[in-house]
Structure 1
Amino acid sequence: MSIVARIEDTLDVIRPALRQDGGDVELLGFDDGVVQLRLVGACSACPISTITVKQGIERRIKSVIPEVREVQAI
């Protein structure tokens, strides 16, 4: 399975929690160990979206996919 497919699978585990709050996440790309995401819906304007990305999404993705060095919200 490709790294991008593994990232999508991991995001599918995270999405229900985001959707409960009226948001979601889109995978924009993966290059050189960096995952680029876009938070959408309520998550895009949330004041703690940076914490959601770094402490939630990034931590989860890195624990499952060691090839990921960083997650960035674009």
Structure 2
Amino acid sequence: MRIVVGNLPDEVSEEEIREALKAFAPVGNIKLVKESGTPSAVIEMEMSRPAADALAKRIQGRIYKGRNLHAWVPLLDG
């Protein structure tokens, strides 16, 4: 499943995201997206949709470097 974490600081790195989220889950594959606006991170983890939704809810609203994080599970195609 994919979880998107948004509203990250501009200078964030993949390693910093991994470190910040390790209290919630062992985060493996992270891709930073810095195409427009504030950066977002796309996290890929092996888990069910309900587990991914629950993790996104745990991350949602947490403060990271002065920013309220936004987290969600994108809708699947098809």
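None of the figures in this text is laboratory data; all of them are computed from the coordinates on show. Since the model is a prediction, treat every value here as computed from it, not as a measurement. Cβ atoms are built from the backbone, for glycine too; each structure is taken alone.
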Check: Comparing distance in nm of label points 7 Å out along Cα→Cβ at positions 31 and 47 across 1, 2, which is largest?
Finding: 1
Check: A value of 30, 19, 18 was computed for Cα extents along the principal axes in Å; which of 1, 2 is the source structure?
Finding: 1
Note to self: Among 1, 2, considering only mean count of other Cβ atoms within 10 Å over residues 15-22, which has the greatest calculated value?
What the structure shows: 2
Note to self: If you rank structures 1, 2 by relative contact order in percent (Cα under 8 Å, 6 or more apart), which sits at the top with the largest value?
What the structure shows: 2
Check: Thinking of 1, 2, which structure, once helix-only ellipticity at 222 nm (-39500 (n - 2.57) for each DSSP H run of 4 or more, over all residues; to 500) is computed, gives back -7000?
Finding: 2
